[in-house]
Structure 1
Amino acid sequence: MSTKQRDTIQQFLKGGMSRRELGRRMGRLGVGAAAASYMLNKGMSEAQAADFDWKKHSGKTINLLLNKHPYADAMIANIENFKSMTGMDVKYDVFPEDVYFDKVAAALSSKSSQYDAFMTGAYQTWQYGPAGWIEDLNEYISDTDQTNPSYNWDDILPGLRASTAWSGVPGAELGGEDSRQWALPWGFELNSIAYNRRIFEQVGVQPAKNLPELVDLASKITKSDAGVYGIGVRGSRSWATIHPGYLSAFANYGAKDLEVTDGKLKAAMNSAVSKEMTGLWVKMIQESGPKNWATYTWYQVGTDLGAGASAMIYDADILGYFMNGGDNKEAGNLAYSAFAPNPAAKAPTPNVWIWSLAMSSFGNQKDATWYFMQWASGTEHGLFGARKMDFVNPVRSSVWADQEFRDRIAKSYPGYLEQFEASSPGSKIYFTPQPLFQTVTTDWAAALQKMVANEIPVDEGLDQLAASIDEQLVAAGLG
């Protein structure tokens, strides 16, 4: 929009001309009717945004519970801008991830008013929401008195908006009818391959195209004279072992964790295709994983890649991103590859982890907290984090379109944009939403450990897991 066009629209908005005269003047400036209508709507939105009272809750203090993470670091680095814009104060406690979720659960289950908002994964809201511990944010998003007109909720990637919304009915589609918006997407991770180009060149190999090829590739590297193990994936007895690489491969093979029939849930992770994929996964770890795989969390997976102890990982794309910088030994040697594990699949379908912001139902400053939440998940802060900090992956289309951000990523992290753009269309949460998520996935991880340790065959292990899950679902009134 040129200066003359903007001035003309502003004059109209101030009552200085009729709509007919606006049309005539815009025509003389070379603007057609459709474009003029678009510019008018944009101008009205800007005018409304300019009138939005960010100082409405000046003098109030909100308290946050945060996980130690680059997303939190970006927010803290920019928090003075929020304080000066609103006149509000923000206090926060930051905990490492190994204790963070316990802190959240303790605060919410005790109905503590200590924290107004907190970081959460989308999976955790399947427990927090139905329990009445967090607020449905739909009423805030749609409230024109409390939400800045330029917030642009639709700018957040649709798969992320849907994946953080759920009706609370076990097995119901995420983002479906009657869903409640339990959290705001803040930053997310999809799962792909990150690998060490130096090691690949030394061994003379290229990235695998599917899971059978990956098993063979990892084995070849492990047996080579490179002095590294082939591939890092998570292995600890935790829900966090299932959701990254494993479930991404599982979903790409068309396998399901649970089935829904007449409103009842039944375990499905022991289907024939599930057994096929899991058999390959177990073989890969046995032949080419770290010796103490059963202790591996995201931290060990990432640090081994950064230190040159492993040739590649199948995990969150941002984990490879972070290991390709800083003081990591292999910084600058890492590359990225979008990955479709199923040889018959047309494209990657990675499961996602979404760091989100949720509002406690027990806080005393809900309206003021919403001002913080819309700022923290808004475009302006998103651009700050993407341009100046390690706030990847952004959740907004407008931030991904920002040329400064794209140039920064392309220069420092070659191939990262390409793997993201190839993977993101098929990325979403592939778990079936239900309140026993953590129990189901932790038991699943324990079963994988037994299979890898050769304590039980893959087929039998999945059959036993499914039978145990079915019992738990029935006991909980879900099956």
Structure 2
Amino acid sequence: MQNGMHTDRDRCVRAVRSKDARFDGWFFTAVLTTGIYCRPSCPAVPPKPENMVFHPSAAACQQAGFRACKRCRPDTSPGSPEWNHRADLVARAMRLIADGVVDRDGVPGLAARLGYSTRQIERQLLAELGAGPLALARAQRAQTARLLIETTALPMAEIAFAAGFSSIRSFNDTVREVFALSPSALRTRAPRPAAADLPSRPAAGPPRAAVPGTLSLRLPFRAPLNPDNLFGHLAATAVPGVEEWRDGAYRRTLRLPHGPGIAALTPRPDHVACRLTLADLRDLPVAISRCRRLLDLDADPVAVDDQLRTDPVLAPLVDKAPGRRVPRTVDEAEFAVRAVLGQQVSTAAARTHAARLVTAHGEPVDDPEGGLTHLFPAPEALAALDPESLAMPRTRRTTFTTLVRELAGGGIRLGVESDWQETRARLLALPGFGPWTVDVIAMRALGDPDAFLPTDLGIRRAAAELGLPATPAALTARAAAWQPWRAYAVQYLWATDSHPINFLPV
């Protein structure tokens, strides 16, 4: 699929007529006769083609005066895959808007993070998405408000400010305009959560009491999704105190703009059940965005798998278990530190090193369910520690201290706004950073879908088993046919091994 799909009218009409859910989030259908906008897979009878107008974003539909369909709920469709596999200005801006930067710092703050003028950002977003940063942030606020209205009993005034609105009046006006219902009517119509999405509890013992600040919601994705390597990887590499696998859910602490949070993520056949415990409800959209990014839920698995199937060696692996995602991270700096800790050691040893740092330097958190104890230490805290206290070889100690000093001082920025190629170059310039470390950070922290690990031990084992070239240079040349999805090819190659990262925990 390509950027600007909404301009291909014939293709959009075919997708709407076939109710193809793969295109949800790629474009939105506005219906001239009803004044509503829908996702392509809307279950309603498709309108006549002459009554359809296509927009690239929900914000563009809202700005054009259309309201959200009450049946297909287009505001809850998966996000566009464009923002995950691109590193240009628009993609970086969209990732920052999803992370709540406009609500916290305004458009000038967005521009400062990107290093461009506000006018240039406005112009490029309008050209590609039909809406500027304020309209895109407003659409996100409306979605957050709907989620809080439908899943909590919070007073409307609290919801308004938690969702990022500056006043109750703007909250009421936006909800009415976008959903054609008042906030109270929206709550009355809200569907009850499915039993599968309610918090799980042990077979024995009293029911778990509701925790203030805890929300249960569904994270949609494009099918297929294979949860084995995704949740298997997160569980097998979990750092004690920060992460755990419990009752069929991956749980971890979150460092959020207004306070700590805890996420519990459970794979379901058609969605991921997400339970969030937040110190401040203003962090809800940021927490959702980071959980989606962690699980790579906005990916387009059909496009990825179709490309990888063109290689006769990969085709059987894809056909056996399609829909593998790249396990990513909720905290880019944390992952970079953990990548250094994992250099040339086993998974268990890397977890032990990280757990020691967490115990000594992490910020304590209160987990109402027990099990999680700390946030992973911030770069500022790690930059202040005594290097002699690190139980690792001197050369790796130098690598570690140099990295955390650069992260703390802003010399290296790994956030969603980072320029992938510039960041790679800066990382390679650090002592102890070779291609493996840089590419694993690019793959899982930066989100580069084309990152490749030809020197990785697991990849070399898979190459030997499958008859692929043995040397890194030859394997990289062979992998050129897998572009731009080599990070996904890595997941399929890793899956040929019996390592615990490849299996959903029991």
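Tell me which structure, out of 1, 2, gives 2.3 once distance in nm of label points 7 Å out along Cα→Cβ at positions 110 and 366 is calculated. That value comes from structure 1.
Largest in Cα Rg over 2.2 N^0.38 Å, for residues 118-301 alone among the labelled structures 1, 2 is structure 1. Consider the structures 1, 2: one of them gives 20.1 for mean count of other Cβ atoms within 10 Å over residues 398-405 as calculated from the coordinates. Say which. Only one of 1, 2 returns 20.1 for mean count of other Cβ atoms within 10 Å over residues 398-405, namely 2.
By the measure distance in nm of label points 7 Å out along Cα→Cβ at positions 78 and 286, tell me the structure among 1, 2 with the highest figure. List each step's numbers first, then the result.
Values: 1: 4.8; 2: 2.6.
Once distance in nm of label points 7 Å out along Cα→Cβ at positions 78 and 286 is tallied for 1, 2, the winner is 1.
Across the set 1, 2, volume of the Cα convex hull per residue in Å³ reaches its highest value in structure 1. Each of the structures 1, 2 was assessed by relative contact order in percent (Cα under 8 Å, 6 or more apart); the largest value belongs to 1. Here mean count of other Cβ atoms within 10 Å over residues 350-357 was derived from just one of the structures 1, 2, and that gives 19.5; the source is 2. If you work out mean count of other Cβ atoms within 10 Å over residues 246-253 for 1, 2, which one comes out largest? Largest calculated value belongs to 1.
Each reported figure results from applying straightforward, stated rules to the coordinates on display, with no laboratory input. Please read these numbers as outputs of a predicted model, since none were measured by experiment. Cβ atoms are built from the backbone, for glycine too; each structure is taken alone.
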